[in-house]
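*Asks:* Structures follow.
No lab work stands behind these numbers, since they all come straight from the coordinates. Small disclaimer: the values here were computed from a predicted structure and weren't measured. Cβ atoms are built from the backbone, for glycine too; each structure is taken alone.
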Structure 1
Amino acid sequence: MTKYTSNNSKQMRLFMGLSALIVIAFVVFGYYYKEIDWFYVILFITYPVFILSTTAREFQVTDNNKLKIISYVNCISKPTIIEIDKIVALKKIKNDRLRIDHKKGFHILRLKEPDRSLLADELKKRNPTIVLDQLQ
C-alpha cells in the first residue's frame, strides 16, 4: 500500500478560516443582543466537522488495485474508493491538481508536485490502458 498526502492550499485554509469567523460572528452577535438562536449554535458546532469530513487528508493505492481517498474525519464520511481498472484517463491540471476520469465520473485530487507525478506513474503502471494527459 502506497500513501500520498494531500496539498491543502493557503486559499482553502483561508476560505475555511473566514467562513468559521463569519459563523462565530453570528453567534457572538446573537449573544450580545440576547437574540441567540439555537440554529447558530448548532451551526457553530457542526461546521468544523462538516469541513473536515469533506477535506481529503491522504490518498492510498492499495494492494488490490484500488485508490482510496481518506478524509480528516472518518467517523462521518467513509473513504471514497475508486477501482484502478475503471480509471479511463488522468489529466494533470495546474501545479497541484490531478483529475482522474473514471467510468462513474471524475475526481480532482490536490497533491504536492512530486506526489502527483508518482501517483500518476503508479496508476499508469497498474493500468496501462489509462490515457495520461500533460500539464495545461
Structure 2
Amino acid sequence: MAENSGMDSFKGVIFIFILFCISGFQSCQEIRYKTGGKTDETKIDKITENHDKYGRLVSYTVWYGFKNENSGKRVAGSIIVSDNDIGQYSRGQNITVEYIGGDIYDSRIVGTGTVFWVVLFCIMSVLFGCFTFMFIKHVNEKTGKKKR
C-alpha cells in the first residue's frame, strides 16, 4: 500500500486539478453574470423537444429573443430545461433574461443560475492545495530531500 501512495496522490492531484479547472471556468461565468450582466424583459418564442438517438424525450429547449442594450440588436437565446422544470414555462410567457457579452452573447433566464460552481471551485482550491502538498511531501521523502 505504501508503494502506491505516491501514485494515488498523483492521481488525486490530477483529478482535483481537472475539477479545479472546470469549476474555475464555470464559476467565472457565474461571477460575470452577477457583476456585469444586464437584463431585458421578453417573451418565450417557442419550446421544442429534444430527443436522444432512440427517439426518447430527454429535455426541452426554451427559445427567446432579447434586445441587447449595447448594440440595440435583437438576439436569439435558448436554455435547455429538464422534464421536471418545463412546467414553469409556456409559449408567450413574459420572462426576464440576463445576458453578458458585447459581440458574442451569453444569456439565460433570470433565476436559472447557481452558486454550485463557485462553491465547488472554492472546495477544489483547498483540495488541490492539500493534495499537491501531500504529493510533494511524498516525492521529497522518496528522493531523500529534507526540509532545511
Structure 3
Amino acid sequence: MAEHLHISDFKALHGWRDQVRNFLKPTVLPMVTFGFAELPPAENQLLSSRAARLQRACGCGTGGLFMTLAVIGMALSLAGSSTLIADVTLIGWLRYLLLIVASAGIGKLVGLIWARRQLWLLADSIAVRILGSPVLGGHLPSER
C-alpha cells in the first residue's frame, strides 16, 4: 500500500514538490491530502482530489489515442497505395503491428509524463496561492 502524506505547511509542500519534480528517479509518490489553514476546507479537498487523480494516471488514454491514430494511419496508407490488402506480406503486417504496439507504448509514456508535469504545476500553483506571489526560479522562499 502506498504511503500517505498530509501537507499543511511549506516544508511538507517543498518535500512533495521535490519528489514530483524528479522525473529521472522513479519513485512511487505518496498519496497526498492538503490541509492548509490559509485555504478553505473545500479548496483543500479539491486540490487533494486533483492530486489523487493525477497520481493515478496510467497513460492508458493517451496510449489508446496514439494506437488509434496508428491504425487510422495504417488504413489510410493501405487505401492510398496500389497494393491490395491481400497482397501485403507477412513482414508488412508484422511491421504494421510493431508500429501499432510502439505507438501505444509511446502514447502511454507521453500520458505518464503529462500527468507528472500536471502534478508539478499543481504543486507550484499551491505554493503561489499560499504565498500570494509567484514562485521565482522554481524555488520557494525558504530555498533561496
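*Asks:* From 1, 2, 3, which structure was volume of the Cα convex hull per residue in Å³, for residues 41-120 alone = 87 calculated on?
*Replies:* Of the structures listed, the value fits 3.
*Asks:* So distance in nm of label points 7 Å out along Cα→Cβ at positions 81 and 113, computed for just one structure, reads 2.9; which one of 1, 2, 3 is that?
*Replies:* Computed on structure 3.
*Asks:* Which of the displayed structures (1, 2, 3) returns the greatest value of mean projected area of the Cα convex hull in nm² on calculation?
*Replies:* 2
*Asks:* Additional query: Matching task: 2.4 is the computed value of distance in nm of label points 7 Å out along Cα→Cβ at positions 33 and 65. Pick the structure from 1, 2, 3.
*Replies:* 2
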